[in-house]
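**Student:** These notes open a run of structures that come right after.
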Structure I
């Protein structure tokens, strides 16, 4: 694995603390928050620079990881708080339980995809990324994760296709740097 991949994924996950799509049908966010997602994603797509895009992405992460459902939010926060103690794999039983209880919560699937990635289970991670994207097709964290997995596995053409799709959602993803042919 490339030395920068794990810190990058960790940073994406840890950054998560600060209705045209599936979210419009979800009970995890209020109607106002669902409308905010649409506005934020439009702003992200047209962000003029990396700093602006990063700020918008942080707002989206904050909404994803702090749903209105207080039980889901508390369970998710508890899992994240435990990551520092034993890493993502040590929390797999809690992540699995969160997904079993709330299978429509996209961030549960994304969390498990991240844990599987750290454990080296790339195929399992890709499967959970597919589940994340089925619930939130604009999930740039999952889209970026797919790019990193394909790249790590040496599946360059798939990685290139995946980064192009991811850049449609978030044009300033750092994973773009893995592909010199996509330089701005």
Structure II
């Protein structure tokens, strides 16, 4: 049974809960991650969440999201999920937004409530989506995509919209973004 790490307001672990039971109308704060994967042409891998997912089914979003298992290193968790969801191996997995946090409510009342550090990576692989997790993928021009998100023209997940706004402030070229400060990560993310 997959578990997520529950957090207090300072980002410290206060326990675990089964992933299947954690998302509801009063979802507790928990640890997650987001990853944005680029290719050598500077394109970003946009993914559509599987249509049967409990939260935001069928919504377009960043390359990969997930939850590290209790005591699992954040980078190891991201590498694992990229392989499981998209068949990708990546290089230069770097922290971009260590302190990202969000809360979003679906129309049916289900809540996402996460401290969700954002990472950036590069790959030479072509995605092989796992249909249990990902409905569709497409490589998009980052500059055009980020401009559309910031202007409100792109329909993406609420966390992706907020993250892209913050990532855009780092500059136009993802390969040249400054690395995030690991000291700004939630303490629970500093295991491994």
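**Student:** Thinking of I, II, which structure, once P(r) over Cα pairs in 10 Å bins from 0, in percent, for residues 83-130 alone is computed, gives back 32, 57, 11?
**Tutor:** Answer by label: I.
**Student:** Now for a separate question. To test your reading of the models, identify which of I, II gives -22500 for helix-only ellipticity at 222 nm (-39500 (n - 2.57) for each DSSP H run of 4 or more, over all residues; to 500) when calculated.
**Tutor:** I
Values quoted throughout were computed directly from the atomic coordinates according to the rules given, and no laboratory measurement underlies them. Note that this is a predicted model, so its numbers are computed, not measured.
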